[in-house]
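Bear in mind these aren't lab numbers, they're just calculated from the coordinates by the rules spelled out. Bear in mind the structure is a predicted one, so any value in this text is a computation, not a measurement. Cβ atoms are built from the backbone, for glycine too; each structure is taken alone.
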Structure 1
Amino acid sequence: MSKRFQVFITDFINDTLEPEKRILGDIADITALDAFSEDDLAGRIEQADAVMLYHNLSLTKQTIESLKHCKLIVRCGVGFDNVDCKLARTRGMPVANVPDYGTEEVADAAIGLMLSLTRGITPLNTLLQDDATAAWTYRHVAPLQRLRGRLFGMVGLGRIGIATALRAKAFGMDVAFYDPYLSDGADKALGIRRVDTLDQLLENAYVVSVHCPLTPESKGMINATTIARMPRGSYLVNTARGAVVDTSAIPDAIASGHLAGAGIDVLAIEPPEADDPLISAWRDPKHLAHHRVIINPHSAFYAEEGLLDMRVKGSQACRKALLGLPLLNVVN
């Protein structure tokens, strides 16, 4: 009888594992460790032939060097900054991601956050909750501007960025993007504009929507200085990676009226710490951020179909690795 492989799911998934078993069950035993920190993996994961990682923890030297015969680490999601990819490669372990599982959902969420803010939907709702009689007027969010013709500025134009651009175009917005790593031609294919610098993008943007990966270069790219370059009364949306935006700059920008609103799905630390400046302002009914900031719990990716895609495609990647077949979406 041939050896059965061992596949470990580090975190996030803790149900019956039906999707994973359907794809891998004939060749592998699958175990969900349901860990919340890397320390929880010690003594449990060393025999893995493949590892499926989500977003509740990171894989560093501590774990990677303990893996005895791992053929693949698959990050079941788009971002892979929670894996030491370089170290994994030196140990002969490819790292792959699942870049396309939630493209539509995240794009929809980015546009949804924009609309909730730019049409005054969220501010008016929360004001009415406080006092339905006194707040029963549109004037609390005046002046709102028509979206058609306004600049929708995108930081990054990958799969999700493209899907978001097409949606913004449908509203008649002037869509422009900054992405120094993208080859020429995307602007012509999509009918949108490319700009050469981040400053060019920011200085005229009515909405800035972040769609780039977290790298040493992009970390803190959107901060107090760059937000100050945006026009007064503009909006910020982040559905990419939390640390791309220095969210501590948002409360003052909202209080001064420089930012009219911010929609934040991702934070650098999740869940956030109690003394996080943005969270403190957002919870304070006396701060403008209470009405003009939307915070979601890293949920833009979620739809039942997208969640299934993430699990299925992660499992398919493991199957290829275990059977020695060519791998897709290797990031290291």
Structure 2
Amino acid sequence: MDVLTHRSIEANGIRIHLAEQGSGPLVLLCHGFPESWYSWRHQLAALSKAGFHAVAPDMRGYGRSGRPEQIERYSMLHLVGDMVGVLDALGTQQAVIAGHDWGAPVAWHAALLRPDRFRGVIGLSVPYRPRGSQLPTSVMAQTDEAQFYQLYFQTPGTAEAELEADTRLSIRKILYSWSGEMPRPAGGAGAGMVPRSGGLLSRIPDPQVLPSWLTDADVEVWVEQFRDSGFRGGLNWYRNIDRNWELTAAFTRAPVAVPALYIAGELDPVLAFPRMREAIADLARFIPQLRGTLLLPGCGHWTQQERPDQVNAAMIDFLRGL
């Protein structure tokens, strides 16, 4: 199966759309917000050529996968359960799991909770962060003028109305503003903050020219998907942040025991979030089999799209070393 194919399966009580390519050991690729399987387009072909069966789902709430109405059905346990369900539907006992953005916490927790099913993990952009001692939203930044974007996402309907008013403009602005080609203040001041007098997009310019790694055709893929699905499903992941903290209490200070690789762009705004650089420096403490930390100069948030050749090489080297 050396060509890209698509199918839908039933897993964990919902329909999950899969893009897949290649044959061999399974590599499961989990996307983030606001994305889809298409974010892994460069990896599907490269992993296939290297002798792996690469599978990129539309995650719960996205694209052609199921979109449950209830917010509580987007918890981390549901998301990890979906990935276990994909393995079951494919008749595969084990896989290596990779995740970018929100897909990274799914991948880290899949390895944490089910090391019997996920024999290795690759996290892109978002590092593994052990469960903290406080409710996550209680420590997120907010001032009289602005609030952290994850707090802005908490109220159902608010971000949906903003993002769905002009889907193409929303996609263009988000992809540009978090890329390595978006000029931003030195030191990442105000990273991820949303003005209370406006929305997420209010201070982001519509790029006159798209970043070099992104084409109009790429943008149209996501525009078509989000016009069909809306943004509610993906936003519901954020609305479970505190619930995830409550549900994972039993795993406080538990290590990720399988081999792992972490990759991020040096210009990723995520790295400018509070205590994020310290978390990256401390990864080996909580991941005893950490095989490497790769920071890509000049690269922003969309790691596997901005630097596909470097990401592909690092992933394949890691996979072959397992």
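Quick notes on this structure:
- Given 2.9 for distance in nm of label points 7 Å out along Cα→Cβ at positions 235 and 267, calculated: source structure among 1, 2: 2
- Highest-scoring label, criterion being FRET efficiency 1/(1 + (r/R0)^6) of positions 139 and 307 (r between Cβ atoms, R0 = 30 Å, to 0.05), among 1, 2: 2
- Which of 1, 2 leads on mean count of other Cβ atoms within 10 Å over residues 27-34, largest value: 2
- Structures 1, 2 were compared on distance in nm of label points 7 Å out along Cα→Cβ at positions 99 and 299, and the highest value belongs to 1.
- Top of 1, 2 by percent of Cα pairs over 37 Å apart, largest first: 1
- Structure responsible for 3.5, with distance in nm of label points 7 Å out along Cα→Cβ at positions 59 and 283 calculated and labels 1, 2 on offer: 1
- At a computed 2.3 (distance in nm of label points 7 Å out along Cα→Cβ at positions 19 and 211), which of 1, 2: 1
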